[in-house]
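Structures follow.
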Structure P
């Protein structure tokens, strides 16, 4: 059984596999080891990854990115509302759930964030299967350490829609620690701080790696909506204001201009990693105006200074929760592409006075670690990983609401998982026959300030004075960090349901529908591939015929030459004007052209056959002229190859 590790990132997604005692990060068809987390919808097809990102400036309204920032959230979440200001695509409110609305094949379509994430996971599944040459069904998928229960459940749902069996959901910083420690031997406990700043999320994790490869997470903290996307948005705002000052034009409402500016701003940000200044040049950015902008590294650092500082609040929280001081940290591991920013590295050096570990690729470290965990869970017994033990923690405290809306914590933040805790509750009223148990996560003292996960009712409690009945409430967090809750009346043994019914979580009917839609998309993708192959075959035939006619003009009459040149040009115009035609239409056009052109092209074909029949010994004896020999070679290399290819194609009905 082959299991892969997938880092489902906000801006880039990466897949890796354990093979022959090492981790191999798998490159996609374009040769890149990371794939943009973009999904685009056009008039004729769905695009994922590189092709989707490349066409984003011309199709911003239907190109979806950063869907990870929506997954498992409610539409009225303040973070979602802030992100909406920067996205060109529409996000609508569907009974409290955010849905992404695009135009696909001339129709309005809405997709849940889980569906978009599933498309990316399925793409990684395809990339892995093409590389390994075998079917891939199992995967370990990573999430930010500070993802809540709903976001983890939504990620698991995305895996199911993609046709993957999610062996485990693990935290991104923990996966990076596995990548860091796999080839190292530790003779004493070492305290590691993972600083994970990616495209859309930020995590900091403190863990101890002990003798015998025991990875024990001590504390975790973070911000699930802080990352490189926010730095890009600051640059976009800066350049948009610069454009307004120079030309008196406001581009803030023009999605196409902003998308082009965003792509250039991202490139400028990357350039500033190694240069002191970057420029942005965009032809006809808005109303035909060419834009040239410049930003220095110092200006970029000033624009994002508050965001950089914001990352150190979770650092302090994680150290406090781990009961450690800065001096207790032995190494700082940088994970995520945004950690390449020089200012962030200098701030970390100043804060810890410790060297920063950059020996592992920050873009690939998480997928690398996920592949190690996948190998362990799939039964791999290699000596490097056979004794490895991973102990993760609960990122947020979990509890229930008691009298006057107080948060009663059942499982404290940073408790090692898997874990199980039972606390007893009682009734608040005399002769109370039922109890509603509401489940929350968060660190605030009042439940109104925390996140409601769900609720259920315990019924048929025997009548008794308030405070007498004893109800055992059990919280169970599995190895994926996913929670289930049960309540039992001690006097009767009556147990009520353990399912948390988050109102903003997808129900089984919705999940089933999305899985069916995903299967339909797979079929459409296969059909689209066949359609493009048919179009490419037709295009190749037309252009090779045009080239052959051009090179053999002297062998045609003037009438034949003009006829074929006009025919080829008309065929090229037809191709340009019928990009989205079906496979059958392209094949029909191919058959039509072959029938129309057969009389003239058969001249070349018959010439070759005639000479080939005479070729035999006379070819070696020099009885064929140099001119005829050159003609034969030209025909063999050009037209005949295409004609024979078409003649051997069972889908065509060539005549003549």
Structure Q
């Protein structure tokens, strides 16, 4: 208080404007500290009681409430997940203010109230039985019970279910069954029996109720599901990449779990509807006293995200700062949990002079200019080691990585020198972008690299660290020798690939053809459809099983898109990419180092190096203006599980409007009655 009175007595020595700058700088620093990157919280296991177990046989009736009965060596996991409206804020660097929002969200133990719009992480291990008590506390809604609504018109925004995206588990019963509907005020216990031979990797979970999937995921209802493995490779079987990336002396292999989301909140007008400009476009402004919501599909149209001024958030934060030490090899687990916008990842050194300017974040409208002016230092390469949770046979060195909605990638990165780096979402070529439009560069965040190890060999630094890890972590003898030899050869990871390559000799004669199409029906209504050809493509019909498959078969699929590009996603069984043929009918874009130069002004390398890679989601580029297709060939096996599930476009508003099909695996692959359709 003395200092305050002294200043009053003698006047403000720095002047009011200087004081304002000091206060502003302090506020910026506080906001920047609040946006320091942190992994999402993990859902903690709860003690199985009669109430939480909900009818399972985990407890005897006479057991006292709260008792833990026979914990199965960590293999029985019981988790609570609540769905409800949440009031919080989302930071806007354009105004340096936090915008109030009222959104549906998952709630679980340990969720940070400052960043509630990223769901908590589910951590499991192969062989676990995971039970999730899903409690839908959203308010009742008439469209969840109406029987006369068009099935492919968005509806039942407060109904829900749960999809474990990428998990190799049963699609039936109370497992990964997306044909269930959990209405408002209902509870349901999901049970995932994860096989002991399930690949370790980065997966995720989100709602999947047809009609409301995009709206709920667009509210931030998505979280990582990480399977952590401890199986060492042997002479007879491959192991988990996690065993190689265990900490060694001088290298902790720090893990960054990065959930990318795109929340298109709008502020409503006095009439309770989406505000519109005089021209009829969505008005993305939010005035003081207004609250952002996601309550309609108005904001999901092509190009709207680019107009919105919204940001791709990272674990619920806008433009957070990651921490690193030079030479430290970090593992980044990336999850694209957004609705429809492509993300193309790059790390670039920031000008030292721009470091302070970046602390408060950069407005979306200013990002392109800021990046061109300031993010123009050294580009940091990284090694991509997994796609969609599945370890690749060879690490791939990249400076740009394209992530389409639903994609996951694990990468290893080491920052070579002290300083601040830009984490950039580079604009993707129109043909490689979900929107088919050229987008501006955007900032995902920044990395502050403190002095650590000296990096004397930038080209081989990560390779050298992995070799040292193999020598420390792999079992002594032939296995270690093989892993080390592979890493030295060309960063081969063949001892950690989870699935055996599908040989042509395994494939059945019949081929599954799939074509995406957007068109108008005879009434002039736009339809989102899938067929075996563009001519027979139809919107989703819940009563029809479109594809009957036989358990034990291996089969080739041929994927094309007649109108616009679409990420193809299929549940249960992943697929292995055989080839991706360009519209010229010759060039295989999945070969290493191949660039798609169809648009000479916007070369695109997103398919390069995908030959032989296992995935569960893959972008299918659109037919060209002269009627020529990109044609993708993938092979898959129908293993272990029977039942009905879906394939669809992972532009989630397309899926909600009909770009989905039912698939069924049975013992003999013959048609039968449709089961379980909730629509």
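Read-outs: derived from the displayed coordinates by stated rules, not from any lab. Small disclaimer: the values here were computed from a predicted structure and weren't measured. Cβ atoms are built from the backbone, for glycine too; each structure is taken alone.
Quick rundown of the values:
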quantity: Among P, Q, which structure scores highest (criterion: distance in nm of label points 7 Å out along Cα→Cβ at positions 141 and 173); calculated: Q
quantity: Given 3.4 for distance in nm of label points 7 Å out along Cα→Cβ at positions 253 and 589, calculated: source structure among P, Q; calculated: Q
quantity: Structure responsible for 3, 15, 25, 27, 19, 8, 2, 1, 0, 0, with P(r) over Cα pairs in 10 Å bins from 0, in percent calculated and labels P, Q on offer; calculated: Q
quantity: For helix-only ellipticity at 222 nm (-39500 (n - 2.57) for each DSSP H run of 4 or more, over all residues; to 500) computed as -3500, the structure of P, Q it came from; calculated: Q
quantity: Per distance in nm of label points 7 Å out along Cα→Cβ at positions 349 and 525, the highest-valued of structures P, Q; calculated: Q
